[in-house]
Structure I
Amino acid sequence: MVGFVNQSWGYIIAPGLGWVVAGGLKFLINSIKARRLAWDRVGIYGGMPSTHSCIISTTAFFVGLENGFLSAPFAVALAVGLVVMMDAWGLRRKLGRHAAAINELMADRPQWTPLSERLGHSKIEVLGGVVVGMWTAIGLTLIV
């Protein structure tokens with residue numbers, strides 16, 4: 001194993017780097033769509049690419065590149081990644097549908113603050129997060 005200064009820092013950097021890269025791309029995509037800087041979309045769930053999928057994919061792919069794709073650490077990272085991606089695509093998307101139904105039921109209440117309906121991701125947004133995460137991990141391995 002390479003010393004603490006080199007390889008070990010990559011495991012700490014990977015999730016944060018995935019978050020920054022996905023967030024930056026999402027901001028860029030939203031700004032292009034809106035034809036202005038989309039500061040109002042920063043921190044909002046949903047959109048392309050999935051930040052959650054990118055964070056776990058960057059981390060898992062970095063683990064695989066450093067330890068091998070048949071290693072126990074990669075198997076654990078892969079399992080966690082699949083749970084995160086299933087949550088982003090399945091559960092959180094269904095929560096958004098529930099929020100829409102609740103908002104419709106509560107619309108006539110004057111003090112009702114509508115719930116956010118954009119919580120989950122489409123399959124393509126999750127896949128986009130995975131692809132961006134893989135490339136981010138490859139880039140990270142070239143620096144550390």
Structure II
Amino acid sequence: MQEKNDGRKDLIPRIKSELSWHENSHREIGYYEVDSYANALDQIRKDTLFLSDNFPDEASQLMQDLIEIQDSVFERSDDSNGTLGGVFVQCVEDLGKIFSKLSVATSEIVEVVYNLFVHNDYGTKDEVISNFKEALKEEGLNLLKEEFM
């Protein structure tokens with residue numbers, strides 16, 4: 001099966017580059033800058049979701065990479081208005097949608113969900129289980145329940 005590109009694959013290196021910049025940046029993001037910074041991160045999220053129809057594996061990894069930079073972002077940002085938090089909440093929801101398109105072992109999905117759930121210092125992953133419900137299916141939900149016991 002030939003993958004439809006329509007320019008989407010060209011987004012992958014740009015997204016990786018932007019994620020690397022955000023991850024390695026030490027710049028403080030003040031209250032008056034946080035909205036535009038959140039918009040930049042949200043554009044990365046949207047571009048990654050756009051990729052997911054044709055390149056779900058790559059989109060899954062990119063979205064996980066975006067979620068992983070949240071600690072670095074929150075530590076140097078004044079998110080008292082919750083804008084950044086909202087972007088990362090949406091990332092987790094979108095990651096669940098992307099995983100529902102993947103053909104991966106249920107145990108891999110359970111591992112991702114479990115790790116997101118237990119590493120939730122900023123409350124952005126509170127809904128991870130319900131966000132992944134379609135991808136987990138009943139089997140995954142049962143395996144996840146066993147992880148918590």
Structure III
Amino acid sequence: MNKYYALNYISKIDKLYKNFIEESLKESGIEDLAVSDGNVIAVLYNTDGLTMKEIGERVNRTKSTISQSIDKLEKTGYVQRKEAPYDKRMTIVDLTDKGKEIKSVFNSISEKVINHFFQGFDEDMIELFMIQLQHILSNFSE
């Protein structure tokens with residue numbers, strides 16, 4: 001196998017999994033979310049009430065990218081901004097009821113994507129693949 005195809009494969013996988021998620025969202029009746037918004041929502045499912053800086057750090061996105069995503073999520077009713085009770089100069093982001101209501105759909109789609117991604121892999125293959133991905137990430141993080 002030609003190692004020079006590796007980045008091409010990664011790019012194709014990225015596009016295909018995003019399309020898979022978009023189709024799954026549409027099938028679930030959620031048409032106002034983009035794949036990129038899912039990272040923000042996932043972070044808030046784990047820890048609601050974060051600052052935009054904290055969200056950006058957790059999803060590895062710039063302040064302006066997070067700001068745009070939060071603006072969109074706020075307009076579509078999934079999140080709301082609030083003044084931080086501990087520091088009035090700071091703004092925190094919370095999920096709204098609408099954002100919380102799609103958690104089961106969100107989790108179901110996430111599980112479907114992971115199962116599809118690792119279809120045909122046994123546990124040893126998954127472990128080795130994860131080690132290899134971490135190694136590649138480390139190569140580019142130096």
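Nothing in this text is a laboratory measurement; each read-out follows from the coordinates by a stated rule. Quick caveat: nothing in here was measured; it's all calculated off a predicted structure. Cβ atoms are built from the backbone, for glycine too; each structure is taken alone.
Computing Cα extents along the principal axes in Å across structures I, II, III gives 56, 40, 25 for structure III. From I, II, III, which structure was distance in nm of label points 7 Å out along Cα→Cβ at positions 22 and 126 = 2.2 calculated on? Label of the originating structure: II. In this comparison of I, II, III, the computed figure 20 for relative contact order in percent (Cα under 8 Å, 6 or more apart) is attributed to III.
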